[in-house]
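Quick heads-up: structures coming right below.
Rule-based calculations on the coordinates, nothing more; no lab input. The model shown is predicted, which means the values in this text are computed figures rather than measured ones. Cβ atoms are built from the backbone, for glycine too; each structure is taken alone.
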Structure 1
């Protein structure tokens, strides 16, 4: 991967940013010790600004992946990585978020344990633990550290872990929220500076039209409708995303949860405009670079010292705000939803802290096996969302719900269907570029199994009563 050459003043600014971030997180941690509800949900006292800032920053951590996607496929990035998430977030805001807050629970698996029993809850907890792995974000941050400071990759991994999770270990969710509010401002500032500079230096739409491949300005990016269709279904991740639920549980009122998500969508639209525009400029300016380095190379070659440093801080803030959040979510899932559910005499905070170490270990293994941001997203989404989607949505809509045994069967068969289809594609070609039978993506196979179980149950019940 390319190295980045930036001025010493820019590196100094990055070091200051890391120190301030660690200080904010550790200072916040002092108020959280000895109280599980504070450690897990910040006392359920999130205000609208805090809720919005932490949701916006943590839902957008894959910034290098966005640059990679836009560099290769142009506007398709917005169609697949932005538009469907707005639509599903709106639905979540109106139909699920207020219901989540009213339950006074802690996690997604709580819903599964209550409505479907211990076995379904445990299966769901394992799936969620794997789904929220911060591997892709750890990979991106490590790539940045290696490129900027010229250090070995595994040293960069260790530094990334220390600066993004040390305060989480001590402070829990309150430290996540406080650092997210700081990083929310930084992520917008850096990209606004970059896009304005690009526009002034190169011009606007005419420059892009003259220097981009024609497919980059088409909404399908030359990939076809099925490819778009898959990503729209993967965006159903919104309905099973533990980060959404955690923040809804932690907010003051159900109305604040709804309004905060709607306000977050406005910020996401603006940030997506900035990042997609920057990605298009990267492809127009650089004809043959690794896509994952699109944004770093723009910052290095286009921005002057100091502004360049601010932009690289923006990249790091965008990644780290999600890395710390997902690490904590996975740790809570392990500590509370798996360990504590099996042995209720354990200390939840201590079990969560142990889960944080296990989470990071799993993430390192995953990024070693699949060293691609987009492929990690695709892999995790395809394997686990089909298993969780219907059981979780039906918690809030009883007409859709099926009994405990049918729910367990739907979860297991959906996972097995997606997994077997994925493996068949890998065996035909390779892990990096699997070729699936009949061209059907694993996500649809898994979801089809789950839908079949639900339809079969409801039809059986209907005919038995007629």
Structure 2
């Protein structure tokens, strides 16, 4: 009898396993048909990877081992690096206190007087409490280039390309919005830095709402500028030592602030002001795809590792050590935001990054930081084609590039990491997203 039960058990197991394999093969065949035969994807270059988080194995791949320009999916790499190096705190400032002065060196800390982080900026109150003159040091050899490798220079006049710097003030941006006057219904335009806002010049011949002359902080606006729908408005500023000094003086009036170019002293003579980075910052990086914050995170992480914002050394460490230890293989990682077309990554590498973030950041926290389909961020009006939220992912867009990578929960409760990368795109983005919504919706229903 016992032998019969054992044999019966073996037959059940042997019968179940082939059925599971057939089901997986059928799912792979269906996905193959949907992707390979897609008329939307036909004229571009597409790759897709699907990875089971619990089983730790690839479920499906299509050109998953090909390299793509990932656009803002690069921010997943940046968040992974930042979480590794800054989880216990970030260096907000390097300083040396002398009897007659406080010498400071920037670390890339992005929150100083940033209009979106007034409740989180720990550096401003610290500077206000210090006595004596404050000396901002900008040694030329230690300053990051204002633009990243492979950026398009003529994007300077838009609201998504911000200059990088070791000591940003006001987020290196012009910020203007309407503010209510007391308890009344009246509103007035306010903004920062005040010296830029106060010197806007109207040009009735101008078609664009607001324009800037490259290399300056001189803005012209058209006659429709003050209409309510234009605000809040943000534009990049050109950053140099003189403007940084003026803006900081305006932010801490009454303090003596001047500049110098002293090199960093030996570490034994140097102190570091540490600060925790709020999830609000990471949420803006991932949900709103904030390029400035992503770039400054790289400088912060470099300072944490090397003692100064050496981004080249950080990218080399990430690609030659960190990613290789994860068995990712070769990755071209050249900036923090994804504005660079020098970034190259594969779908099968991105799903591994997502899986690693799910483990290290924590599942629920990661879900709260990523855009949620039909709910938040860049996915607020996308992937809302099911009764419940089923996609949490980072989008990425450049001219000719549409990408999305993140987490997917199936109807059966299975958690999958996925990466959909498209390059050489000529069709409208709405067509690509409609096709991806259909495919990922099928995954939600059947896996």
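At-a-glance table
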| item | result |
| --- | --- |
| Among 1, 2, structure where relative contact order in percent (Cα under 8 Å, 6 or more apart) as derived comes to 29 | 1 |
| Label whose coordinates, when log10 I(q)/I(0) by the Debye sum over Cα atoms at q = 0.07, 0.08, 0.12, 0.14 Å⁻¹ is calculated, return -0.34, -0.45, -1.05, -1.43 (choices 1, 2) | 1 |
| Entry that produces 0.55 once FRET efficiency 1/(1 + (r/R0)^6) of positions 26 and 82 (r between Cβ atoms, R0 = 35 Å, to 0.05) is calculated, selected from 1, 2 | 1 |
| For -25000 (helix-only ellipticity at 222 nm (-39500 (n - 2.57) for each DSSP H run of 4 or more, over all residues; to 500), calculated) the corresponding structure among 1, 2 | 1 |
| Parent structure of the calculated result 1.00, given that FRET efficiency 1/(1 + (r/R0)^6) of positions 330 and 362 (r between Cβ atoms, R0 = 25 Å, to 0.05) is the read-out and 1, 2 the choices | 1 |
| Answer label among 1, 2 for the case where Cα extents along the principal axes in Å, for residues 130-289 alone, calculated from the coordinates, equals 51, 43, 33 | 1 |
| Mean count of other Cβ atoms within 10 Å over residues 250-257 - highest-scoring structure of 1, 2 | 1 |
| If FRET efficiency 1/(1 + (r/R0)^6) of positions 170 and 378 (r between Cβ atoms, R0 = 25 Å, to 0.05) is computed and equals 0.55, the structure in 1, 2 | 2 |
